[in-house]
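The structures considered in this document are given below.
Nothing in this text is a laboratory measurement; each read-out follows from the coordinates by a stated rule. A quick note: this is a predicted structure, and the numbers were derived from the prediction, not measured. Cβ atoms are built from the backbone, for glycine too; each structure is taken alone.
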Structure P
């Protein structure tokens, strides 16, 4: 089965934050979440052997995606995220 040109074997997904809609206002950007998401992207790259990946994000996930793609030090939280992923993101 194909989903937007991808097979299910090519799709990887992750979620984060508070799932309870009544507490969603408590979601905030954190170094811990940024680090976990970055490790997930690194794991997908390593597992697939791909040189590049497409990152599809929604809402606050877009902000996290930009943070982890830019890499280096996330100054707001003094969070070291490693080298930029700009060359690995389509």
Structure Q
């Protein structure tokens, strides 16, 4: 999943990895607390998609939501006990 994310992000025009993506992975402090969904093409077995879900206990362990590092999500505070990011 981290390799596919790296490949997708670095193929976007104008996008630069914070660490220059030298290891070929896109990983951050949230990954270890997320459930990772991988999608494979049935015909080829190729990994074609991925998504990570951060459940409430994971968000607590990670110190918050990933989205909160990019946006002001304070309006969602009341939902946090049941919010999966």
Identify the structure, out of P, Q, from whose coordinates mean projected area of the Cα convex hull in nm² was calculated to give 6.6. P
Matching -10500 (helix-only ellipticity at 222 nm (-39500 (n - 2.57) for each DSSP H run of 4 or more, over all residues; to 500), computed) against labels P, Q points to structure P
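P, Q: which one has distance in nm of label points 7 Å out along Cα→Cβ at positions 9 and 73, as calculated, at 1.6? Could the numbers behind the result be given before it?
Numbers: P: 4.4; Q: 1.6.
Clearly, the read-out refers to Q.
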